[in-house]
Structure I
Amino acid sequence: MKHTLSVLVEDEAGVLTRIAGLFARRGFNIESLAVGPAEQFGISRITMVVPGDEHTIEQLTKQLYKLINVLKVQDITLTPCVERELMLIKVNANTSNRAEVIELAQVFRARVVDLSDESLTIEVVGDPGKMVAIIQMLNKFGIREISRTGKIALIRESGVNTEYLKSLEAKV
């Protein structure tokens, strides 16, 4: 199972290196990584997606807390969250199929941010599932390049689980 970890750290040189080193020494892969300033000056939030079972993630959490600059570690996998990712995707698009590619981008509420005679670059923002869906739809045109930020996430203060709400809508 993939777990999403939210880690608050002191914003100092070498923190990310120590965290990545910890994962490397233990033989674990980080599938997605996003780092940026948090709400408090001098604190950064690291959001990472890591494969592993409950026991493995519990051990990694304990090891993270042993690192000097780590302030808080949360496994937010099963917690209602707002999750987003940014992706730029360059797709083959000539005069014969350009309109179809643009229409598809509009369906996903994506924006065309660059175009040439032979391609379009599309900006997509959304949850990771949206990224997978648009990639599948654009594959038939030929994808030239993809660049993704990695997932960022914040816990929903309302506690509303949107996945649960989506399942209710599907039954209606």
Structure II
Amino acid sequence: MEHYHLRIIQTIVVILIYFVSKGLIFGLIKRTLTARYLSAMRGMAMRKVIDIVFIIISIIFIMLIWGVSQSDLAVFVGSTLTIVGVALFAQWSLLSNITSSIILFFNHPVRINDRIAIVESADYIIEGRVISISMFFTTLLTKEGEELTLPNNIFIQKSIKKLDSKTNEPEPWAE
């Protein structure tokens, strides 16, 4: 019976570590939202992704505590990752956009209402005002009043030029 007490205590410790880590990371996300004047919706999406990762890691540790052998767990995780990997390989842009969204959230200077130009080539430049940044896509409003939806990985791969760093006021053409 004492053996189960140790496992219960270890499980409680893993759960406490989960909640403390989650609280610390969510606090970092909240400070980033406030410091960079970002939309609360971006924070919600980021919290969901991080929460899922923390839950999976916690479940793996709890399974190890309760006696699932490491070899069985390795086979299960390996098989699962192989299936997910094959599925994501077919949709590699999905994983690329999620990763890009996380990078954009913490390290990219583009914000809602910024006027930007994306340099595709010397002859082709996309220009507009950022009106939305989600987990997969960023939406620009062009001078012509059209909404242009771009995958987030474009913002990591292409050169981005902020056109008006002095103000975040919408341009007259954007109303």
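For FRET efficiency 1/(1 + (r/R0)^6) of positions 15 and 151 (r between Cβ atoms, R0 = 30 Å, to 0.05), the calculated result is 0.95, so let me know which of I, II that is. Matching structure: I.
From which structure (I, II) was distance in nm of label points 7 Å out along Cα→Cβ at positions 31 and 119 calculated, if the value obtained is 3.4?
Comparing all candidates, it corresponds to II.
In this comparison of I, II, the computed figure -10000 for helix-only ellipticity at 222 nm (-39500 (n - 2.57) for each DSSP H run of 4 or more, over all residues; to 500) is attributed to I.
Given that relative contact order in percent (Cα under 8 Å, 6 or more apart), derived from a single structure, equals 26, which label among I, II identifies that structure? Before the final figure, lay out the partial values.
Numbers: I: 26; II: 18.
The read-out comes from structure I.
For which of I, II does P(r) over Cα pairs in 10 Å bins from 0, in percent, for residues 23-78 alone, calculated from the coordinates, equal 21, 36, 21, 18, 5? The structure behind it is II.
Throughout, read-outs are computed from the coordinates displayed, never taken from laboratory work. Note that the structure is predicted; figures quoted are calculated from it, not measured. Cβ atoms are built from the backbone, for glycine too; each structure is taken alone.
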